[in-house]
1. Compute distance in nm of label points 7 Å out along Cα→Cβ at positions 577 and 609 for each of P, Q and report the one that scores greatest.
2. Looking at mean count of other Cβ atoms within 10 Å over residues 209-216, point out which structure of P, Q has the largest value.
3. Given that percent of Cα pairs over 23 Å apart, for residues 105-240 alone, derived from a single structure, equals 47, which label among P, Q identifies that structure?
4. Suppose distance in nm of label points 7 Å out along Cα→Cβ at positions 569 and 633 works out to 2.8; of P, Q, which structure was it derived from?
5. Assign the value 17.0, calculated as mean count of other Cβ atoms within 10 Å over residues 33-40, to the correct structure from P, Q.
6. For relative contact order in percent (Cα under 8 Å, 6 or more apart), which structure out of P, Q has the highest calculated value?
Structure P
Amino acid sequence: MTKNRPLVHFTVCPKDCFGSCSLEVEVGKGKVIKVRGNCNSPVNQGRICVKGKNYPNMVYGPERLLYPLQRIGKRGKDKFKRISWERALDIIYEKLKKLREQYGPESVLYYNRFANLGVVKNCAYSFWYQFGGFTSTYGGLCDSAAQEAIILTYGEVKHNKISDLENSKLIILWGSNPAYTNIHLMHHVNKAVDKGAKLITIDIRENESGSKSNLYLNPRPGTDGCLALGIANQLIESNLIDDNFIDQHTFGFAEFKELVKNYPLDKVSDTTEIPLHKIKSIINYIKESPEYALVCGMGVQRYTNAGQTVRAISLLSALTGSIGKKGCGFYFSDRQAPKLNWPFSPPKPERIRNSIPVAKLASELDNQAAPPVKAVWIEQANPMTSNPNINLLARAINQLDLIVVADLFLTDTARMADIVLPATSMFEYYDLITGYGHSYIQLQQKLIEPPGECKHESEMYRLLGKKFGFNLDYLPENNLSVIEKVISNSNLNTDVDKLKEKPYLHSNYQEIAFSDLKFNTPTQKIEFFSRQTEDKWGETPLPVYRESAENKYSSPEIYNKFPLSLISSHALNKMNSQFSDISILKEEPFIWINPDDAKNRGINDGEKVEVYNERGSLILKTIITKKVPSGIVHTYFGWWYGTHQVNINELIGDYISDMGHGTAFHSCLVEIQKV
């Protein structure tokens, strides 16, 4: 009986998520049987989300790609034939070789994102460097604007250990919905509230995390920076600030104090459309608990004014000295883990063209010249679902000579491919994972053999590298020896055997972030006034508020035709576009609309409506609810055309943020009408 009992292995979820959850995985007869949280984990303590519990459905689902495919019909029409790996690699080799000879290596766009975290994905550069170069993207689809803003202000991005939230007397969730996006942080928020902490939620809608809130503020989309400056003004005028902390540990306060005088409460109320008494209430809560925890979410930085917005919000913590102490602090993400170094990199070629902001992939792809982009290799990404302005993107991609996609499923992007390569799941290769919701480093273990003919990207590149005659020392096989070399090269005081038992935490980790009151900025202080903001981004050194793109003030001509702000947020059952095709997690695409907006358009609850603007249109089911204010419609992103006949990014323009080259998904106006 003991021989037949499933073995339990420890590993980690590598998805692009705050959790980076430690997992216990039951494996029997070479198959994953059950996935649960690791009760011994110092972070998730046995908790995992519904997606994690459904990993076996993903690994063994009928949608899983098992063999290389070659397109035989029109792009995007889902017509493919099975081919051998040898044939697939020969086609790719011949076309890449020809394009490199005719146009140069920059004629190939290498496009990757963050379907999975991990250091082993750097194997791609071991190939593309030897290829002689490539074209790449820069910036981000997720959090790059906020990351840059926090670095400019505090010098680095980190926060207290999330369990310290239980020491808080006041917690402000600002544009954050951890019940859906950061369940471990939400666990500690709930425990703090149960102990008597006050909770304030600031969001454009009533989100799933704010049910226990003592106060709810719903700012007009994109006006969070104005609200933050108005709160700052009131804290300063009411003498609710920590003068000693400001004098010793901040720079540029005098200039900031003058700036916020331009944001009196009546003006802020008019701009944000938050009732005056609610803004006064948040001041009173801060007065009662000046040392508080402020959890800033990604939603506030999905606008064109993203960076300055996050700078303004983050500086509120500095005003009252809520930094470097228990029970308080500014939370966005925790990136204290040391950088992992990939020790298999060949010399970096000169012909790397880093020329396309990822937010503008749709409009910039066919604007590349000398040489033009003629081919794209896509891995760890699904741009035809996840990028903005996908109708334009489809037209641009369709002009290419070669599209190669490595994936586990026939995504909307894979449906555009000429060659589809079946990739491995997280249980089928080794990796070392550094997350951003906490700073532990964890070992991802290979627990099963890949099904069918699936291969990890490192093996794909190794096989293709052989055809090019590349040095295979730079393209190692995926095994624990590679992980040991990464550990050694990154100067981590651990090894594979230790990591099999528990995660690694670097000795310099601060449970209370900035407890040493050291800030890695040019002035070595928290910067209210940041000269780097001007030098790097051409923005004012102070976090001045400006209207974002596409709203009734910044673009009245668009607003007159499309008067509803479209906000798209993270769903519970999806990780961006991942898990969207898992049958047990599927849902009918829907959109929230305020009762007044629905009544004005003759729309009833549950009816199908057309949501449209000049970029596109789609059909969704209505949910009429007061959880969204009038003038706003809300939905979740990540639905595929291939499974839902809907993709919200058809409506969203490729706007870019003021700093960090982020993507302004929330700067979007639409109209709705009954079908």
Structure Q
Amino acid sequence: MWYVESVVASTFCLDEGRLSKLVNEGDLLAKRDPEVAARSQLAGFINFVNDRFHLSLEGYNDLHRWSCSNLENFWSAVYAFDSAKFRESSLFDAITRGESSALESVLKGDHISRMRFFDDTTFNYLDFALRDRSDRIAIAAYDESGRRELSFADLVQLVASIQDRLMSFGVKSGDHVVAYISNSIEAVASFLACAGMGAVWSSCSLDFGVKAVLDRFRQLRPTFLIAQGGYGYNGKYYDRTTEIEEILGGLGETLIGAALGFESVESYPNAITFTEFFASLPSKIDPIIEELPFNHPLWVLYSSGTTGMPKGIVHSHGGIYLEHLKSLALHLDISSKDVYFWFSTTGWMMWNFLVSGLGLSARIVLVDGSPSYPDFGRLFEIADREGITVFGTSAPFITAMMKADFKIPKNKISTIRTVGSTGAPLSIAGFSYIVDQFGGNIDLASASGGTDVCSAFLTSSPFHDTRAGLLNAAGLGIEVESLNLEGERIFDEVGELVIATPMPSMPIYFVGDSDGSKLRDAYFNFFEGKWRHGDFVKERSDGGFVIFGRSDSTLNRGGVRMGTSDFYNLIEGIDGVEDALIIDTSMVEREGELILFVVTSVEEESRQKLAEKIKGEVRANLSPRHVPDEIFFVGEVPRTLNGKKIEVPIRRLFTDGKLVVSTDSMANPTVLEEFRSIYESKNK
């Protein structure tokens, strides 16, 4: 068989830092309060759909089946549920009556890669994001030096001020504005200003190196650059003046202006300081909100770029609005009552996902700098001060807390009702840790999606309990399938994660891909008419899902493939293992070696004993054929700037001796020399 064989279904949960009771995949860890679910926006949406379409849907499964088989009705209902203007329109009335011409106006296209939602209508994301203009706090922003806040009313004026500055430089609809900037009020306001004008936004965080920035921004031929002079991280200040000068030089031929975080810009023609760029106007004005086509480009996000030039992924105003509205309001139940946080930088899609919380009139919390400086308690101090209700983080951060045996302070988390986890598969031990620390009433919303759609395919909802290791359900309007190589849907086995329905937030195009061939090659040419995402997934008969990592970095032993997350779930739970990375050097024509790299604090003389323990655990809990051929102890595992393990380039190094990786996309590029040295020693 070609598919992944899932054989890890259990782990131990943590009890005061010690291994205790056995927890199996799918075990109930935290149960939903049915009264809370009944008051949710999702429950209200079901009632709305039943009323407008004369249905009798009950619960999530009914709604999901209807949403996937009636895409035009479903996405129209999402739009109408939020927008009184659309709800009262003649178009929505015609849709509810089933008029074919109205349904055809909702979704057009002859192939999933070319389908467009509401292509004949207009929409501007800023109408959504700035609908609240009250004096309530819109943004609370933290860096390592302190806290700032901004009301919705003041955010409106800051956006208008930035638009005035951009227009003074000649920026117009369709131009690209790029930002090298921290996770800050200024970043959010600058993005919103661009959205209102119809300019296309793109950002990189300040820990990106010059090459990584230019590899991304040069593709866009940007008109305007916003660049911050430096940032704080782990108690140190990092000056980025030199990097900005190089970036300016690399983009100079297309730039008509720049806002620079320098004290003086006298030596930089057509530049303005941050102080001037973000200064308030002398009188209040309304921000510009251009009437744009529904599928006008909103922003450019990027693939990781670790193995080659990053792809510029373009999403639309209306598509992001619909998908984020659905995800935030219906799945996470975010409303004006909530304080919404997700730890991110401006270089990760979760920043964009966080900003959309403004459209639900929620207060959003921005945190810049290290999430664990001066210790892991930083984020929970902020959660307590702000009254955070939806607390988003990454699986690697949860694992790091668990490994450090960090006790989350109970008196700091009383307002948190949902913990979101993404960025990598969360282990069963990670699930157990969060529930042990937060208690049995917590909703652990483990999600899996991607930058490609700036959202999640697999997620949770107010109707779902927390079950060990499971992503509870496919998102509404998303038909997720696990397929084998023949394209057959399979259950309780692991296959390729495939999306069989178009989503509003699928890319409208790649930058520089005029005929759409690169877009089709990336997602649509493997399974005809369906999106192949590149992850291995198991679809369980009970409706839950388990993610097993990227399908291009899986482990093939004797024809049986296994996801790397299987290994990490097991190996990283072994005492003494702090981190790990595993690769398979097998090729189509030959079976290679399984090589494991382990980070440990165990003394040198005890490492052989640890290696034998690892092999024994793999033999007993995975399979004898998946016992590593070699184990090397290393100082660190290579990771991207967003914390993801870099597996594919290391696999290629040990397969053909070529280390193809963009170091500017890495958080710790110096570790590569240790891996190169191991490869060279192996092949003397």
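1. The maximum falls on structure P.
2. Q
3. Q
4. Answer by label: Q.
5. Source structure: P.
6. P
A short reminder: the numbers here are calculations on the coordinates, not readings from a lab. Remember, predicted model here, so these are calculated numbers, not experimental data. Cβ atoms are built from the backbone, for glycine too; each structure is taken alone.
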